[in-house]
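Where a number appears in this text, it was derived from the coordinates with a stated rule and is not lab data. Since the structure is predicted, the reported quantities are computational estimates derived from the model, not experimental observations.
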Structure I
Amino acid sequence: MAGNGIRVIALGNYRADRQVSMKRFADLMVDSLSERGITAEALRPEAHLGRLATQKGEVAKWLGYVDKFILFPRRLRKFIARMPPQERNETVFHVCDHSNSPYVAQLTGVAHLVTCHDLMAVKLALGTLEGPPVRWTGRRLQAMIRRGLERAANIVCDSDNTRRDLNTSCEVRCANIATIRLQLNYPYGPLDGETARHRIGALVPDDGRPMLLHVGNNSWYKNRDGILRICRRLKERSGRPMPRLVIVGAPMTAAQRQYLAGNDLEHDVFWLAECSTLELEGLYNMASVFLFPSKYEGFGWPPIEAQACGCPVVASYGGALAEVLEDSALTADWSDEQGLSEQVRRILSEKALAGDLRAAGFKNVVRFRAPKMIDDYIQFYKVILEAKRT
């Protein structure tokens, strides 16, 4: 077998859940390992009963649970049972998203690990993180995930912050826990002005104002309401043309649209539902400031993507963001909207500060370039397999 006797089965997410970042991570692992000559393939739950649901809702969710937690474990057991003994001894099953940790129950006889990206949902269910209430079904699901992590033989965390959360939220039994930080899943970088403008084309018409950019969905922890309030502060106190806020991500809620109308911000906020990776790279290059005041992050890809393109970052230090950004960005608590708006104003008005932050961002992002993450995972796979053989 190629790859020094290592085969990796990456257990990915249920496609119908549309967890884009987790799909990117699983695909990145398979592609990068294959490039190193390691036999790697993805195995994920298929939508069998889930296809019967005509639209999203409670029925679709429960049919999905059957696909993920009843049908797929059976398939996984059969997959392992069919493996020849020698092949089984050279295979690592990598649960690429901790939300699939219940699959660990099927992996007790084989080498395996779980990558833990964040414990936000677990902490919400336990009541140790302030956020929206969790329903009974959500608490049961997070309890299953917690038990899966507690049964895992090996765990990798994306950040030291997630590792601390793991130790305080779960009764972890395994001694083999490592921190392996994520790498950029695309080689983002600086573009010349003409190329960047061509990339975004008619997506965001140029009106001559500086661009304030945010990338993220409408989840509670992304703090989109706070972003809109920061935008209002900028408009109220700015002595120059208000920068235009461009948001890439899920649609705004009715309440958010009403907020824009009530605060005369409708022409200052531009929403873009989705864009290609090349278009996103163009936006990062065209933006004057990247704003990311999340309440909590397990890691946080967008700020370092922005830094890779030379865009100064203003962010909160919630969750893992403090260690991901270190001193390469201007930061404040997510609730300090006055402070965050002032930091945006400073970057827009102080060219020297903007230049210093661009340089600091380029230096910081080196830590998240390939191939360090893959090197660390390959070494971890070897440790796992060696321990399994002894």
Structure II
Amino acid sequence: MNRILLAVTMLFLLLCNAREAMAYKFLKTCGGTPAKWASNVYAVSADTNFSSGPWRTALSSVVNSWNNNPSFLGYSISYGDTSVALGNGQSEVWWAPNPGFVAATYTWLATSPPCRYTEADIVFNSTPTLTTPPGYPWIDTPDKANIFTYGGNYRSFQSAAIHEFGHAGGLGHTANTYSVMGTEYTHLSTNGSIARGYVGEDASAGMVALYGLWPNGPEDVAVVHWRWDGTATPDDPPTGGYSNHCRTRIFSSAGTVLPLVSDGGNPCYGKEPSYIVSRGQTVLLELTYENLGKSTQMITNGYYLSADSTITTADQFLGGNSFAIARNTAYTATVQLVIPTNVTSGYHWLGAVVDYIGAIKELHEDNNATYVGIWVQ
């Protein structure tokens, strides 16, 4: 289904908007009824490796991220568990050396009441050694330069943990939209030097479908430079697969993807690409917009040209638009922009700031901006 977006300036026009289907899946079902927690709370204890320091901080940020979704499901965590084990009647999270996977979630259901979780354990590989995805060693901070998705040598712990905690809440893998329940290491909120794992629209909508909409929940809108690329990677056991994500792109006014600079870059992950443009050229900037809050919002967006990859409202303003964005879907859209004729040659960045006028009282403001690189010839 397409949604028409209305421009509020004559500088550019949103030419296309791919509204992705609600694609969340449930981890387990009983005769068609999705399994969930009877108490609307997932309470978990972490082993002693999470008792203090940066890994505790990282895990706490994951729990906080899930507690900020607009459903009735709540997450609670305690620390210092000294006797973790599968199937012991307690939900726990721990590290294990060489378990045969990067991370996994194990769940158990009660017989009465039916289709209710009694335990969900999350295990992370403490010694990943592979040099290709998904086996990079973990990093506990959102430092973009160190994350392999951006050419570094580490994998984001937060994005992987958010994915596993989604399973623990009752969500399965997503195959056909941009989602943290798909390929989580390409599901990041990025601006400047920060690439942060986050829950995202699809997973939030799935939790609302399971547990109901929290009337006093937060409002939150976001923009990212990632998108579903239209494919999925099979999972094991097969349940539809993981949606694959690539970065958003820049097109010519005719809708053709522009060429990259000669030193390359990968549109999906690894070194970031930059697209070749000319002064005065009309281009189409592709980005993905999300509503992570409880209700439909009219968002007013500003588009900018920046000398670096940190997009702010202090950058060169290229124009703005406004459109309604509903909860339950991710919107990947292109907007028409004109490269200024007075810009210097070399690397620059096109970007957006959603709700740039600050009209929405949001839970977060740090997910409101992102960018795509260009080379002005």
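When P(r) over Cα pairs in 20 Å bins from 0, in percent is calculated, the result is 29, 56, 14, 0; to which of the structures I, II does this value belong? It traces back to II.
With mean projected area of the Cα convex hull in nm², for residues 199-326 alone computed over the structures I, II, the top value is the one for II, the highest of the group.
Assuming -3000 is helix-only ellipticity at 222 nm (-39500 (n - 2.57) for each DSSP H run of 4 or more, over all residues; to 500) as calculated from a single structure, say which of I, II it is. Before the final figure, lay out the partial values.
Values: I: -13500; II: -3000.
Derived from the structure labelled II.
Once relative contact order in percent (Cα under 8 Å, 6 or more apart) is evaluated on every structure in I, II, the highest one turns out to be II.
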